[in-house]
Structure I
Amino acid sequence: MRDVLHIITGLNDGGAESALYRLCVSDTAHRHHVVSLMDEGRYGPLLRARGVSVDTMNMPRGGLTASGLLKLWRHLRGRKYDAVQTWMYHSDLIGGTIARVTGQPNINWGIHHSDLGQSGTGTRTVTVARLCAALSRTVPRHVICCARRSADVHAAFGYDRKRMVVIPNGYDLSVFRPDPIARQQVRGELAIDDTRCVVGFVARYDPLKDHANLLSALAQVAQSGRHAVCLLIGTDMDRANAALIAQLRELGLADSVILLGQRNDVPRLMNALDVHILSSSSEAFPNVLAEAMACGTPCISTDVGDAREIVGDSGWIVPPRDAAALGQAISAAIDLYQDAPDAWRARQAAARAHVEANFSIERMVSAYSSVWFGMPCSSRADKIS
C-alpha cells in the first residue's frame, strides 16, 4: 500500500480542508498522512477518528517559525513518501520546497482559489503565489486545480500550464442525498410550515461570501410581495454577530432570517431548503452548490469560479455583486416553486443527476490516484492546454 503525505496550511473550515478530509477517508487504496502548518483545527480530530495520522507544525496564521520549519524538515527528511500533495499557496511554497530539498520524488501542488489578485486576496498571499508561479517549473510534478477557472487564472499569472490538471471536488452521495424525513424534522425543529418556501446559504461570515449582497436581494424580494424564510448557516452566522444583526434590522429582515451558526448536520439542513443561494463575490469550486444539488435542492449562484459548470441547467446563474439580478432570480425560483410543482420536481431531479454524473467522490479519488501514480501531466488527456 502506497503512502501519501498531505501538507495543508490549516485544518479549519474551508473548501480545501473539507476536500482533503473527503479524499483521505474515501481513498482506501492508499495510506494517508496529514501535516498542518498551523494547528489541527476542526478536521484534525475528525481525520484521526478515521485512522488518518495528523501532525501539526503549530505555526501562526500568515507567519513562519524556525521551530515549525525545522519540525517539517525533520518530518520530511525522516521518510520517503510515494506522493506528497500540498493544498494551498503557503503549503505549496513551504511544504513543496522543503519536500524537494529533502529529496521527496513525487511532489504535487494544489490550488483552491480562482480570483487571484482581486480585491479579496491579500497582498501577502499574492506575493506567495508569485513565488509559487516562479517555482512551478521546478518543484511540483503536477499542479492540481479544483476548478478550470483556477487553472486558467493561474496559468495567466505565470504558473507552468504544462503541469496543470483539473480535478473537480467530489462528494459522498450516500451522505448528501434527498431525505424527505430530514426535511420534515428540520422544519419541525424550526417551526417552519412545510408549505413555506425556504432559501438558505451555508457559508461562514466572510467578505468574499458577500452576505450583504444576499440580504439586499432578499429585501427586494420581500418588497415585491413574495415571502420566503431564509436560513443562514456557518461560522459567525449567529446572534453574537452584531454587524449582521444590525444589517438584518436595517433591511427589515429580522423576522424572516433564521441564524443557525456553525452546524454539523449540513445534509439535513440542505434537505430543509427549497433553494440554496450562493452570493459570493469570489470562489474557486464552491462545494456547497454540489452538496445542495446532491440533496435535490436547486441552486442560485453568482457567476464565480466554476459555479456555472456545477449548477448546469438545473438552477440560476447571476452576476456577482448585483443584488437586483440576484433578487430577480430568487423571485423567479419562488414563483416556479409555488406555481409549477411538476417543473420544480424536474429541477430537483436534474440537480441530483448532474452531481451524480460529474462530482462523485469516486471520480475524485480515481483522478487523484491517476495523477499521483499515473503518466506525466504533459501526456494526460485532462491536462490544461
Structure II
Amino acid sequence: MEPLRIGITCYPTYGGSGVIATELGTELARRGHRVHFISYALPRRLERYTENLFFHEVEINPYPLFEYPPYSLALASKMAEVAIYERLDVLHVHYAVPHATSAYLARAILRERSPWIVTTLHGTDITLVGNERSLLPITRLSIERSDAVTAVSQYLRAATYDKLNVNSDVPIEVIPNFVDTDVFQPTSASSMVCRLLQPGEKVLCHVSNFRPVKRILDVMAVFRNVARKLPARLLLVGDGPDRSAADRYAHEHGIADQVNALGKQDSISEILACADLLLLPSNTESFGLAALEAFACGVPVIGTRTGGLPELVEHGKVGYLAEIGDVESMSRFAIGLLEDEERHAAFGAAARALAVERYQTRSVVDAYESHYRAVLEKPRKNL
C-alpha cells in the first residue's frame, strides 16, 4: 500500500500523551510513512534524526493587543500551511482542546483540500471541561466535527459521551496506549541510579507530573508506612506543583534520607528496572501509561480503583487497587507483596507478560495505521 502523509500535533512535554504521540509518529516513519509534527516546540523524544520524520514549529508573534498570544490561531494557520505544502492525508491531533479546535479552523481554511482529522482523547480533555464548563461547547464541537475519534480506554470513551454529552452517533474507537517492550524490560541493576541503592533495600517508585490529581502526599504516606516495616527507598521521578509538598513531608516525617527526588528524566526504563513497586494513588487515570511501562519492566503496581486503571491493573495478579485516599490498604498491599518474594516474582512475571501480549508498540501502531486507512475511505464531515 502507498505510504501515508500524516500530520501529528501534541503537547511536546513529559506527559503521557506527548510520549505516545511521539512514539507513534516515530514508528510510523520507520514504516515508510511521511510524518510531520506540528507544535510550539520539538517533542522531547524526537531529538534524534529519523528518516521520514519532520518537525514544523508554530511561531507565536507578540502583538500589543493580546495579553496572551493566541496559540490556537497560530497553530491553525501552521496546520493549514503544512497540510497544503506537504499534501497531508491525515491530521492526527492529541487532545480536543486546543488541538482539535485548531484542526477544525484549519479545515475551514482549506475546505476540500483539508486532510481528514483524527482526534485522540487522553483524559485531560474531560477533566478540563469538568473544571471549566465554559469550554464544553467548543470541546464538544471539536470532537463531533472530527472525522474519527479515538480514546485510550473504555472508561474515557464512556466519560466522553456522559460528561461532554457528545452525540451518541459519533463513533469513538478505543485504541490503548502502548509500550516498547524492547526498551522497557527487566534488566540487571546496572544504571547509575541502581548502583546508588543500598543493599537489601526495597525500592518503590513514583513517576508523574506532580499535579494534585496524582496525590503525591499519599505516595509519601504509603512509603512512610512501608519504611517502618522494611528497609526501603523511594524514587520520585518528574516535577510539578506538588514537588515541594513531597520534600516538606519527607523532612517533617524523618524519611528524607530514604527519598531520592530525581526530577525529570529521559531514561525512565532504567529507573523502573531498579524498582520493586510503582505507586500510583491518583484521583483518576484515563489509562495509566506509567503503570504499563512499569509492567513491561516486570514491576507490579499499587494504585487506585479509578478511571481506566482497572482495565489495565488486574487486582491480585499484576498489582493491587484500593479506593482513592485509602493509604492504609495501599500500604498493607505494598508491604505484603514486598515481604513475599515468591508472590512478588509471580506478579512481576505476569505484569511483563501482559505488556508483551496486549500492549506492544507493533500491535497498537497496526491499529492506528488501519484506523487511518479506514478514515480515508469515509466521506469528509461537514463544517
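Read-outs throughout are calculated quantities, based only on the coordinates presented, and are distinct from any laboratory measurement. Quick caveat: nothing in here was measured; it's all calculated off a predicted structure. Cβ atoms are built from the backbone, for glycine too; each structure is taken alone.
Given 4.3 as the derived value for distance in nm of label points 7 Å out along Cα→Cβ at positions 77 and 149, which of the supplied structures I, II does it correspond to?
I
Any idea which of I, II comes out highest on mean count of other Cβ atoms within 10 Å over residues 221-228?
Comparing I, II, the top value of mean count of other Cβ atoms within 10 Å over residues 221-228 belongs to II.
Between I, II, which one scores greatest on mean count of other Cβ atoms within 10 Å over residues 109-116?
Largest calculated value belongs to I.
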